[in-house]
Structure I
Amino acid sequence: MVVPSLPIGDYVELGVYWFDDNFGFLLDLFSSFVSTLITGFRDMLMFLPPLAFIVLVSMFVYIVSRRDHKLTIGTAAGFLLIEIMGLWGLSIETLALVLSSAFMALLIGIPLGIIAAKNRSLFNVIKPALDFMQTMPSFVYLIPAVIFFGLGNVPGLVATVVFAMPPTIRLTTLGIRQVPIELIEVADAFGSTPIQKLFKVELPVALPTIMAGVNQCIMLSLSMVVIAAMIGARGLGYQVLVGIQRVDIGQGFEAGLAIVIIAIVLDRLTQSLTPRK
């Protein structure tokens, strides 16, 4: 008995090329917007000299972390080490790409998570999509991104947003649903509108869980930005890729160390922004 074959990959490829042929103008507009966003973040971060930037960021961390001296000193020492290693420009490019990717992922993910928490049917629809996005190997996202947007930072950002957005949606939905029913009943008893109830009751109570999603989104963005160097995304990930290609242990280690420093600072900073229960 001959088992019929189903060339799913061929159909997906035809669909991707059809979308590219018929909606290329929309992709061009989106590419221009994303490129401007990344450039804006990079120019903003590069506006100050490295030492001034380190001082400013350290002061910000000190205030946000509720006067955590260890985190402040660690942040200053880490960024100073990046400057000493000569990786400042590449680190800023990486940071700009991470911030741009996280910004877009949160801009889409948090509202979608709120809507999914309010609409069970919608959550049942997007849940399989979230499962698919989280289990699909991250390298696979690079293929359609390259077809739609070519090489460079734009496809890297698109692939990163797709990869980093699911935890934001899931944890936002979870946080809203975990709001005690007693608080909802009190808000209803006082005649609160749905918008008032959302912003004055549900979001403040769910904020720690939502911030956990923000933290995961930023960490996944950073990890995917490194992988996106394979399709031309610039920054420290490209340095790691070159180190692998040339078997240059020193270059790869220095770039990896800079990535670790940025990851630790962003992780601790988002944890400091999370309200304590």
Structure II
Amino acid sequence: MVSRSPVIDVQVHCYQRNTAETPWAGFIQGPEEMTGDDMVAAMDGLGIDGALLVSPFAIYRYDPSYALSVYEKHPTRFGVIRPFDPTSESIEAEMEEWTGRPGVVGARIMLTAYDFWADHPGLNRIMAAAGRAGVPVNVMCSTRLPVLGELAKQNPNTRVVIDHLGIVQPPEPPAPPEAWADLPLVLSLAELDNVAIKISGAGTLAHEPFPYGDIWEPLRMIFDAFGFERCMWGTDWTRAINLLTYEQGVEAFRVTDQLSESERAALMGGTLREIYKWEPGG
């Protein structure tokens, strides 16, 4: 009997309901609540073995407490990532503390939240500290792709991961007419060996209904540029809820004939295991 490769979602979010006891710092697109138990149930229903749990900046800013509590309850199902504050004076100490925790697989920079450029010292301190700790830095960089490129060049020993294809994704339908307008900029980043990319939220850019046949030409260009050893599938669940279901975000990559079985295995978990040094059950 041949064992199948684990299926791993490169990005999901969990959070509590917005109440006086658990107030949100801002607004997030998605259900009113997505607890760890809710997310595990959804994953179980679709045969998803694990996921990288990204503490949602829009709700919790730099506090990863809820993500950590989800990990503590489901340690075999989630790796954890948190955003870092580039204006902090204690980035190095924070990175050391964070990466010393069980289940931690990476850090994140919300480049779209600041008008900072690649020479910003805090951004480079986060990059350098993550490189020393041996964890990838996930970068939300849509509309800021050239800045991401410069940061990656300045920190060649740090693994950098482009969030959500590096492309602005709509919060609700329809997708914009020129949804892939920034694709040339994304493809240019493949020249940097330390840059990988999340193929997350791709269905939100489709003009065709499920299974989103019109996403495959641009995706194939990304696959060809980066290679499957630097591409990782994900849903960005729960952000995509107004455009597609979790099942559609998963099944679009299972039912397509645009991927060979080896490509699908790499994209839907194999590459993630290599880049983040994590797998379910570990």
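None of the figures in this text is laboratory data; all of them are computed from the coordinates on show. Everything numeric in this text was worked out from a predicted model, so none of it was measured. Cβ atoms are built from the backbone, for glycine too; each structure is taken alone.
Before moving on, here are some points about what is shown:
- Answer label among I, II for the case where helix-only ellipticity at 222 nm (-39500 (n - 2.57) for each DSSP H run of 4 or more, over all residues; to 500), calculated from the coordinates, equals -27000: I
- In terms of distance in nm of label points 7 Å out along Cα→Cβ at positions 80 and 184, the structure with the greatest value among I, II is I.
- Which of I, II leads on mean count of other Cβ atoms within 10 Å over residues 64-71, largest value: II
- When volume of the Cα convex hull per residue in Å³, for residues 176-255 alone is computed for each of I, II, the one that comes out at 116 is I.
- Parent structure of the calculated result 1.03, given that Rg/Rh (Cα atoms, Kirkwood Rh) is the read-out and I, II the choices: I
- For 25.2 (mean count of other Cβ atoms within 10 Å over residues 96-103, calculated) the corresponding structure among I, II: I
- Identity of the structure behind 15.5 (criterion: mean count of other Cβ atoms within 10 Å over residues 56-63, calculated), options I, II: I
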